[in-house]
Structure P
Amino acid sequence: MELRQITEKIFVSPQVAPEDVATLKADGFTTLICNRPDTENPELLQAAALQQPSNRIGICL
C-alpha cells in the first residue's frame with residue numbers, strides 16, 4: 001500500500017484492503033476514511049469489508 005502524506009496528520013492512498021488495516025494500526029493510524037463508492041469496488045473491498053477488521057483493532061471507520 002502506497003501512502004502519500006498531504007499534511008502532518010493526513011495521508012491518502014489507493015484502495016485499502018482489509019488485510020492492510022492491521023498495518024495501518026501498527027503505523028499509528030486511528031481513523032480510516034473510505035471515499036470510494038461501494039458500487040466501484042468488488043464486495044471484498046467495499047466499506048463493510050473494512051468495518052470488521054477496523055473495529056477489531058480499534059480503528060475508526
Structure Q
Amino acid sequence: MLIGAKLVCVSRKNGTSIIAAKPKYELVGHNVLSLGNSQFNATPAVSGDQLILRSEKAVY
C-alpha cells in the first residue's frame with residue numbers, strides 16, 4: 001500500500017515494514033505487534049493519518 005512517499009508492507013506474522021517509494025531500496029521502519037500469534041491476512045486500510053490493520057482475532 002502506498003501512503004505518501006512510503007510503501008507499507010504487512011506480513012502475515014512478521015510485522016509491518018515501511019519502505020521509501022523510490023528506485024533504491026531504503027527501509028524506513030519495521031513494526032511488530034507483540035500480541036501473541038495473530039496472523040494478518042487482510043489488506044491494511046488508511047483513514048486520515050491512521051493505519052488500520054485486521055488480524056484473524058482483532059482490529060488495530
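Where does the value 34 come from, among P, Q, when relative contact order in percent (Cα under 8 Å, 6 or more apart) is the thing being computed?
Values: P: 34; Q: 23.
Clearly, the read-out refers to P.
A value of 2.5 was computed for distance in nm of label points 7 Å out along Cα→Cβ at positions 17 and 33; which of P, Q is the source structure? Show your work: numbers first, answer last.
Values: P: 2.5; Q: 1.9.
Matching structure: P.
Supply the structure label, taken from P, Q, corresponding to helix-only ellipticity at 222 nm (-39500 (n - 2.57) for each DSSP H run of 4 or more, over all residues; to 500) with the calculated value 0.
Answer for the origin of the read-out: Q.
Any idea which of P, Q comes out highest on Cα Rg over 2.2 N^0.38 Å?
Q
Since every read-out is calculated from the coordinates, none of them should be taken as a lab result. Model, not experiment: these values are computed from the prediction. Cβ atoms are built from the backbone, for glycine too; each structure is taken alone.
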